[in-house]
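**Student:** These are the structures, in structure tokens.
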Structure I
Amino acid sequence: MIPEEFKDIRPYNDDEVRGAIDTLLHDRQFSHILKGFVPFLPLSISRGLLRLATVGIHSTLGFQVRFMKPVVKYVLRRCSTGHSFSFQGIAPGTDRYTFISNHRDIVLDSAILDVMLHDNKFPTTCEIAIGDNLLIYKWIRTLVRLNKAFIVRRNISRLELYESSRLMSRYMRYAIQKKHENIWIAQREGRAKDSSDQTQVSLLKMLAMSGEGGTAGAIESIKALNLVPLTISYEYDPCDYLKAEEFQQKRDDASWKKSKQDDLVNMKTGIFGQKGHVHYQTGRPVNEWIDTLSELSEKEFFQALAQNIDKEIHRNYRLYPGNYVAVDLLQGANETHKSCYTSADKVRFEKYLAERIDMVNLPQPDASFLRERLLTMYANPVINYTKACQ
């Protein structure tokens, strides 16, 4: 039995799956979302197809493999030019891993990883950390818990945050060691709007809370989670123009904040927008090198751990021609990286930038500012890769 203390944050137990699926089937909002995949069918027929697709599913893993995997593969066929997965230092078998990755898409980061793990014969998929700020409708909460998500509480008091973090840390350790599940967690809260991916030290401190204090206790706690840095590379970010738009809104109004509707638009755009090629690559497992940090003070340890995870993530980027074009356009006329792209690549990327700026929906879009923000998003992976490889 899963301890009662995890009741409010854990995914559904297998004996709760059928009831949750039935709840989803009768949710009108979810039915309309589903119809987006098959717009040519009447709503009653698309709902009937969903019911048929979920017959015989009695576990969260079954839901991921039977329902979510075909949906994700459909999205990849429709919205990407291909996808790939390179893994080193890990293998299908008895070990379980906590994948800590950069954050490119609200929904798909972990969903694509699940597909890749299953396609490569790993025995199970991942439990997924997801912030409760994204669970804006009841059907989303039901769907993510069916999809092995555990809930991270956001926007709470400092005292509540401390207790919530301790509970989260205990749950993740329990999921790895007792439930024998993999875990996916982003390296920071929220996506890096400028694509400069940096691990939050506070996140690593949370992961270590389930053990004893001090550097030795932190190392033992981190080792128990079997951390594996994971790099996610998109050729094109479907939400790039929305991020650029946010940058201008925050520049023009310091009090501006995203609404729930903004989050929903970002989720929808991230799923159905064009991505070009998508690549996932693991770095060296943290347990292979974490003991080299044992002589550091506790504060120094967490800083060094974050820096080393960043280095693993940065040096495993898959870089595309547009990334190199962006660096050269951002840094001036030197064309330092010209050997990495053709003239046609440059023309194509310039055209892409112009199209994305045209998509920004603001009363007074600042084209020059928006262009600089977009270029920075695509240039930062090259900049960070170069630093990591020095």
Structure II
Amino acid sequence: MSAPLDGVIILDLTHVLAGPYASMTLADLGARVIKVERPGTGDDTRSFPPFKNGESAYFATINHDKQSIALDLKNTDDRAVFEQLVEQSDIILENYRPGVMERLGYGWEDLHAKHPRLIYGAVSGFGHSGPDSQRPAYDMVVQARGGVMSITGERDREPVRVGASIGDIAAGMFLAQGILAALLHRTQTSLGQKIDISMLDCQLALLEHAIAMTTVNGEPPRPSGARHPSITPFETFHAEDGLFVIAAGNDVLFARLCEALELPLAGDPRFTSNPARCENARLLKRLIEAVTLGQSKAHWISLLTDAGIPTGPIQNVAEVLKDPQILARNMVVDVLDRAGQPAYVAAGNPIKMSALADPGTRGPAPKLDEDRQDILDWLATQQAAANIR
């Protein structure tokens, strides 16, 4: 099978998570990713735990199937290599603060003038415009400033960050989308363009109900724990042996839920519509739990599933990695070591395409500067071919 991005070459100067997550996504779609790292230390995540045999599992699971070359972009010889790589690349990715690439002579305007087909993807904390564009940021900073932390956690408790690094990951996802759109645009115009992704912008883009509630009601929503603020019942419920979730997202599902639980609520004006149920969410939760506390989670999940009501267990990560549905979708894959043996476990590719292979393994993550000679040899071959033409 050919992959959609076969033949696309990405020169990836990014480090830590947002940029590498984007290039990982594009590599899963077939792109060749050449990772340019700092000499001596490389990507910061090479030093992030947990470690296995002295190597970071964090780095390996985000940077599998990439190549590494260490270049100092202030060194004359390394700049010459870098410029050859730019000439052969379709896309360049960077996550420096705005202005850094310009000072090195590799900003968007300079590169676009020399390489008009080159696509330039930049991801930073606050983007390349606005009064705070020069400020540094990490995932937690943009989760906090972008409003996500204000609606995350239990009511009347201190705000908490989302457990996954959605500040970085959302930015990486939007960067990958922008790159794909720019590739399509290039087929129509033969021109590359700049994609400017702000981690803060991406947090705002995730606030679908919160923005609507704030602008219509005049008050920002507060944390509501596991409960959805605009749909009821849509939260966790106690069973005899712990919590599980029910998501009865419309009137038909709520009627089925009442029937399955033998709750005599049909026609009760407090619960006949979703707005009414939202107004009486706490009372409804108590009425439902008066029933569900009588049996186990497994009992209710089985019964409600048979009734066609969305429900499920609250699984920890170890349980998720053994979930039959997850495994059936090839969403748990092995990252191999250089001997071809499984070394790490990573998430699979969630983009399932009919003409895209979906293997159960991924190639190894590169050691720092491991692919220098292969890359230099490839550049020499490309130059020789250009001279013949």
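**Student:** Using the calculated result -15500 for helix-only ellipticity at 222 nm (-39500 (n - 2.57) for each DSSP H run of 4 or more, over all residues; to 500), pick out the matching structure from I, II.
**Tutor:** That value comes from structure I.
**Student:** Further question: Given a value of 188 for volume of the Cα convex hull per residue in Å³, point me to the structure among I, II it was derived from.
**Tutor:** Value 188 for volume of the Cα convex hull per residue in Å³ corresponds to II out of I, II.
**Student:** Quick one: mean count of other Cβ atoms within 10 Å over residues 119-126 came out at 17.1 when computed from one of I, II, so which one is it?
**Tutor:** Of the options listed, only I reproduces it.
**Student:** From I, II, which structure was distance in nm of label points 7 Å out along Cα→Cβ at positions 7 and 303 = 4.4 calculated on?
**Tutor:** Among I, II, the structure yielding 4.4 for distance in nm of label points 7 Å out along Cα→Cβ at positions 7 and 303 is I.
**Student:** Taking 13.4 as the value of mean count of other Cβ atoms within 10 Å over residues 127-134 derived from one of the structures shown (I, II), identify that structure.
**Tutor:** II
**Student:** Match the computed value 5.8 of distance in nm of label points 7 Å out along Cα→Cβ at positions 31 and 343 to one of the structures I, II, and report its label.
**Tutor:** I
Any read-out appearing in this document is the output of simple, stated calculations on the displayed coordinates, not a laboratory observation. Here the structure is a predicted model, which is why all the values come from computation and not from measurement. Cβ atoms are built from the backbone, for glycine too; each structure is taken alone.
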